[in-house]
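Bear in mind these aren't lab numbers, they're just calculated from the coordinates by the rules spelled out. What you are looking at is a predicted structure, and each value in this text was computed from that prediction instead of being measured. Cβ atoms are built from the backbone, for glycine too; each structure is taken alone.
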Structure 1
Amino acid sequence: MIKSEFNLQPEILENDIVKLIPLQENHFEELYQAGSDPLIWEQYPIKDRYKLENFKPFFESAINSKGAFLILDKATNEVMGTTRFYDYNPEISNVGIGYTFISRKFWGGPYNKSVKKLMIDYAFEHLNSVIFHVGEANYRSQKAVLKLGAEKVNEVIFTINGLDILHFEYELKKV
C-alpha cells in the first residue's frame, strides 16, 4: 500500500476538546501571553523562556519549522499553547512531536493527552512511529509520554543556546 506524503502542517486537527491550527505570525501576542508564566518553563532546558527576549526566538523557530500549531480550547477558542511536528524522516517513517507547552490553566486535565492523540493519530495515518525528545529534568513531560505508551530508546545531547543539554528520546510505534 502506498501511503500519501506526510504534511508537517495540515490545515486543522481537532477533536471535541482541542483544535490545532497552523501557527502564524499574527498569533505571537496571544501565544506569548499564554507562555509568559515562569512555572510553565521550570522543568524545560530554557527556564526563562517566559521572558519576551527568550520567547521570541522560540516563536520564530516554531514559525520557521513549518510544522507548528497553535493549540486552542475547542469550547472557548482560548489560546492554550503550542506544539509541533519536527525531524520528519521519510526513510525510517517517523516524525518528532514536541516543543509543546500548555498554559497552567489547562494542566491536569485531558488537554495534553488530547493534543498528543490528535498528532499521533494523524502521524500514524502516514508513518510507523513518532519520537519525543524530553529534557532530563522535565519530569512532567517524561511521565506524559510514558502514559502515551512511548518507550525510552536513547539519550541524546542537544546544544541549546551554546549549552549541551541531555534529552531522553522516547519512541511510540504504530501497532
Structure 2
Amino acid sequence: MSTISKKICLFGDFGVGKTSLIRQFVESQFSDEYLSTVGVKISRKLISFSKKDLYFEKDLQLLIWDIEGSNKFKTVAPNYFQGSKGAVIVGDVTQPETLNHLQEHIQTFLAVNPKSYIVVALNKSDMIASEYLEKIRQKYQFSNQINILDTYITSAKTGNNVDEMFQTLATHLI
C-alpha cells in the first residue's frame, strides 16, 4: 500500500475554533481551554482508502496547517498557502462578522491555489438553536464556485460533521 501526503490549510478569523476542529479530527478530543495559535501549527492525520472506496488501496497523510487568525497575520498568511491542495475555511455561527469574512478568505486562498479544493465549516453549532442552522448554511453555501465542495455545520465540541468534512476533502485530494 502506498502513502501520499497532501497539505491542507485551515484558516478563518480569530477565535472561530480552527484549532479545536483539528484537535477533534486528529485526536478525537475537545477542550474548553482557549489556546491562541501563534503563526502556524502543523498536525498530521493518516486516512486509509480501501479498494471499495476507490478501486485501489492507498493511504493519504493530511498535513494540516492551522494558520493564525489575527488581522496582523493576514498579510503573511498567503505565504503559508503555497503548495496547499485544499483548505477548510472556518466561521463561527455565534459571530456573524466571521461568516461575512468567509468569501474574502476563499478568494485569498484561491488567489494562491486556484485549482485547490475548499470546504467551509460553520463552527460552534452546539451553541445556537438548531432551527437557525440550516438557514445559516443556505446563506453561506457558495455552491456557485466550483472549487468549493460543500458547507458543513460543525461543532468541534460534539464532533458533529468534523470527520465528514475532512473525509470529503480527503476524497477529492486522492
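Structure above, values below:
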item: Structures 1, 2, by relative contact order in percent (Cα under 8 Å, 6 or more apart): label with the highest value; result: 2
item: Identity of the structure behind -0.35, -1.30, -1.44 (criterion: log10 I(q)/I(0) by the Debye sum over Cα atoms at q = 0.10, 0.19, 0.20 Å⁻¹, calculated), options 1, 2; result: 2
item: With distance in nm of label points 7 Å out along Cα→Cβ at positions 60 and 108 derived as 2.5, matching label from 1, 2; result: 2
item: Structure responsible for 51, with percent of Cα pairs over 19 Å apart, for residues 20-99 alone calculated and labels 1, 2 on offer; result: 2
